[in-house]
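Visitor: What follows is a group of structures, each given as structure tokens.
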Structure 1
Amino acid sequence: MSDEVSSSWGKSLYNFFRSLKLAIVLILFITATSIISTLIPQGRGPEFYMENYPRFTAWLIVSSGFGNFFRSFLFLGPSVLFFLNLSTCTFHRLKTRLLKKARKRFGPDILHIGLLVMIIGGVVTAVGREEGFTMLEVGEKINVPGGYVLTLDDFEFLKYENGTPKDWISTVKIMKGEKVLHQAYAIEVNRPLKIGNVKIYQSSYDIQSFLVLTDPDGEMYKLAPGQMIPVGDEGYILRDIEQDKDDSSKSLAHFDFWSNHEIIDHMDYSVSESIDIYTIQSMESAMATGLQMVIDPGYYPILMGLLLLTIGLFITYIQKMGEETL
């Protein structure tokens with residue numbers, strides 16, 4: 001009796017996972033929730049949602065995981081179920097056709113396998129994708145995961161005749177150790193750079209202001225907003241720079257004086273004035289490029305899935321044409 005119950009339970013479970021209705025429900029659910037997730041800023045802290053949404057809505061976003069949708073159970077759970085559903089359907093179809101010794105038509109099976117591989121790639125991307133962002137001025141360099149060093153050699157901001165943005169081009173040099181891998185690679189909006197398992201995209205640009213300071217020995221330093229001039233356990237934090245393009249003597253650097261773990265005073269300085277041992281030589285600005293770095297471990301599985309889908313569609317089409325000819 002227990003064997004019959006076990007067999008009946010297993011058969012019900014098998015039929016549940018190969019159900020077309022289950023597939024339709026899962027596809028609709030994943031599509032609907034994915035669309036909703038595009039309306040909600042992703043990857044923010046709970047305080048962001050509490051400040052920008054009604055209390056109940058914010059609680060719902062945070063508790064459900066909608067704020068980080070593609071890493072939440074709302075996405076991963078249905079994706080795993082759809083994977084099991086598609087796997088069971090593929091297995092059932094293959095088994096049925098082999099037992100019936102039906103005409104061999106593997107195109108749809110390859111299509112199913114391609115979809116399965118794409119689902120795996122999508123889940124891997126959702127769980128393992130990493131992103132980083134940096135602003136660089138010409139001459140600056142950063143370390144890239146994998147032991148690479150990227151140096152910005154040039155940056156161009158091209159505009160149309162009416163002044164609207166046309167293109168941003170970051171010309172970079174890539175080195176690994178002493179070896180130059182790319183001498184002058186132009187990263188553009190639709191032309192990312194791939195090195196190792198990292199893709200680097202042209203994301204934005206900015207005009208960054210900074211101070212040029214000198215110490216008593218004549219050594220020059222750059223100080224950007226947010227950086228600090230330390231003075232023992234205290235310091236001067238550069239809050240922002242107010243530049244006067246017509247008269248540089250009227251430009252002001254706004255500082256916050258930090259002491260005992262809090263800001264206790266605000267003060268302004270102009271060119272030629274001294275801050276502790278440092279003297280402000282000039283207030284300048286330079287164009288900086290915004291580069292986004294992405295590590296996507298699911299890239300190749302998704303690419304393989306797309307290849308299998310293409311092969312499956314091609315084989316299915318050829319077999320259909322052959323049957324119509326006969």
Structure 2
Amino acid sequence: MSQKVLIATEKPFAESARDSMVKMLEGAGLKPVVLERYKDPKDLLSAVADVGAIIVRSDKVDKAVLEAGKMLKLVVRAGAGYDNVDCAEAKARRVIVENTPGQNANAVAELTMGLMIMIARGKYSGKSGTELKGKKLGVHALGNIGKIVASLGRAFGMEVCAFDPFVDQCVFDDCCVGCITKLEDLYSTCDYVSVHIPANPETVKSINYQLISKMKKNATLVNTARAEIINEEELLKIMEDRPDIKYASDIAPKNAGAFAEKFPDRVFFTPKKMGAQTAEANTNAGIAATEQIIAYLREGKVLNQVNP
């Protein structure tokens with residue numbers, strides 16, 4: 001009997017991407033099961049009961065889902081971030097969790113530059129704005145997305161530097177960006193700071209009053225990473241204390257209304273998380289996730305595991 005593979009997406013893949021994924025699984029002798037646009041979490045619990053692997057996007061794979069998936073061997077998050085998956089619980093149940101790093105990187109990087117331009121041009125209000133050329137861009141984390149943001153920033157004529165204690169100097173050299181060794185220096189010297197760190201116990205609410213208060217006059221903070229990394233209460237306070245700081249994000253704060261009411265000309269939030277919302281990124285991530293499912297179920301290959 002063919003092993004079942006569940007494609008569970010409350011926010012579906014593009015139709016063409018999903019169809020390609022289904023054909024790939026079928027071609028590998030697997031049985032795809034598609035669950036899209038579900039609203040009741042119980043639907044996911046039912047669907048995962050007899051599958052060997054599951055592909056998700058932002059769908060929550062928590063203890064209840066893992067418990068329901070009695071035959072589950074592999075979870076692949078189609079995207080880079082995987083904080084929607086309970087990796088520790090999966091490991092305890094001997095379920096491998098993988099992600100697909102880099103597949104959404106260009107889409108997120110392009111949106112990052114779009115947010116910078118939106119703020120620089122006064123949210124297209126008709127008022128006189130500023131140019132990115134000649135400004136200093138600080139990239140907070142030089143991973144797949146950060147590298148492309150750095151490249152795009154240089155293409156705009158910006159002076160680019162980055163902070164990332166987890167990469168070697170050769171990475172900075174390859175990206176042709178300056179290496180900042182103290183995070184505070186990145187925030188205090190740059191006109192734009194673009195954040196690309198993951199959400200984990202060390203980074204949650206790490207972008208706080210103390211750090212943001214060091215930003216130079218008229219600086220802009222751009223967040224296309226995760227909502228949890230921003231201390232929203234302290235961000236609101238520093239923006240009250242510093243009427244020059246601006247904030248643009250792909251993830252609206254929980255109290256977005258308060259930000260919009262108090263700082264209508266200084267904040268911009270996309271209506272929903274849009275970083276990976278391009279046809280190309282959608283397809284790339286879905287295809288990569290499918291290839292990793294096939295590699296594991298057919299060849300025993302583990303790729304991009306995040307819960308070793």
Structure 3
Amino acid sequence: MLCWNGHRDTLACLESLGRVDWDQLTTIVVDNGSTDGTAEAVRERFPRVLLLRSNENLGFAEGNNVGLRAAFAAGADYVLLLNNDTVVDPGLLRALVEEAELRPDAGALCPMIYYNQPADRIWYAGAAFDPRRVHNGRHTGYGDRDVGQYAKTREIGRATGAAMLVRRKAVEDVGYLDRRLFLQVEDVEWSLRMRAAGYHILFVPAGKVWHGVSVATGGEHAPATAYYEMRNTLAVCARHFPLHGLAGLRREAAMVVIHLLHARKADRPWTNLRAVLQGWRDYRAGRLGSWREAGPTGGPPPYDVPMGVRTRASDASRAAAA
């Protein structure tokens with residue numbers, strides 16, 4: 001579990017994990033440079049939790065990578081990535097792992113995710129993403145009341161980092177999260193890599209999570225969300241399904257328009273509009289990383305791959321998308 005401030009949410013999540021029906025559960029909290037006493041509160045209330053502290057905010061991608069490396073070093077076969085603003089059902093892990101054991105071709109498995117309030121409203125019942133298109137759209141079931149309409153396990157297009165069980169073998173094959181995306185869309189990019197490597201992404205509704213939704217970044221319509229969604233969606237689409245000439249310009253223009261329209265829903269629409277345009281400018285300039293410290297995309301690979309592990313070229317990603 002990655003956290004950046006929000007110690008009350010973090011403690012509530014850890015309390016729910018303490019009720020999980022799983023004998024071999026090891027909980028790792030990665031404190032991503034919190035300044036509100038989160039690390040101290042975790043250490044005091046949950047002394048058996050493995051607490052890893054960073055002196056700076058590494059971003060969602062690299063912060064989770066820190067936890068993944070620690071879990072794999074400890075011998076884990078599966079790791080559950082979990083947002084700190086979630087509360088989990090006691091049967092969550094058993095539902096996900098049992099399905100994973102039945103499906104060795106599953107690279108990532110996601111539960112049903114509800115809003116915290118109202119607790120029967122769906123936030124995520126799967127999702128799709130096609131890098132050829134201009135927008136990935138809403139999650140399946142977004143905002144719907146759960147009346148059993150998504151009760152079957154099924155294959156989906158992309159996972160969500162809010163709650164995602166990943167298989168060690170899949171990470172060994174495709175590498176870790178892309179640290180240069182920093183925040184937002186990194187779970188989409190990871191899903192595309194997994195699919196390109198032949199793995200499936202599954203939605204498992206028997207597992208259940210309740211989610212505060214983007215609390216750390218200020219909500220679904222926060223300026224930071226608008227910036228990273230704009231910049232990283234463009235970057236991921238260009239990486240996994242590059243379009244050139246007029247086709248590429250049309251896709252890019254359509255993405256900008258859609259994100260600008262979405263920004264109007266925010267409490268501070270003009271701030272979000274500026275964030276979207278800054279995200280577009282940084283994409284055009286080839287700048288990734290933290291919004292405040294965006295740097296050029298050159299340098300080391302965008303995601304670490306364990307020793308002796310193969311990677312897939314973008315041709316394989318395009319084939320998977322097709």
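None of the figures in this text is laboratory data; all of them are computed from the coordinates on show. Nothing here was measured: the structure is a model prediction, and the numbers come from that model. Cβ atoms are built from the backbone, for glycine too; each structure is taken alone.
Visitor: Assign the value 3.5, calculated as distance in nm of label points 7 Å out along Cα→Cβ at positions 62 and 270, to the correct structure from 1, 2, 3.
Guide: Values: 1: 4.8; 2: 2.5; 3: 3.5.
Checking each candidate, the match is 3.
Visitor: To which of 1, 2, 3 does the computed value 0.25 (FRET efficiency 1/(1 + (r/R0)^6) of positions 198 and 222 (r between Cβ atoms, R0 = 30 Å, to 0.05)) belong?
Guide: Values: 1: 0.65; 2: 0.95; 3: 0.25.
Clearly, the read-out refers to 3.
Visitor: I would also like to ask the following. Tell me which of 1, 2, 3 gives 1.07 when you compute Cα Rg over 2.2 N^0.38 Å. List each step's numbers first, then the result.
Guide: On the way: 1: 1.48; 2: 1.07; 3: 0.95.
It was calculated from structure 2.
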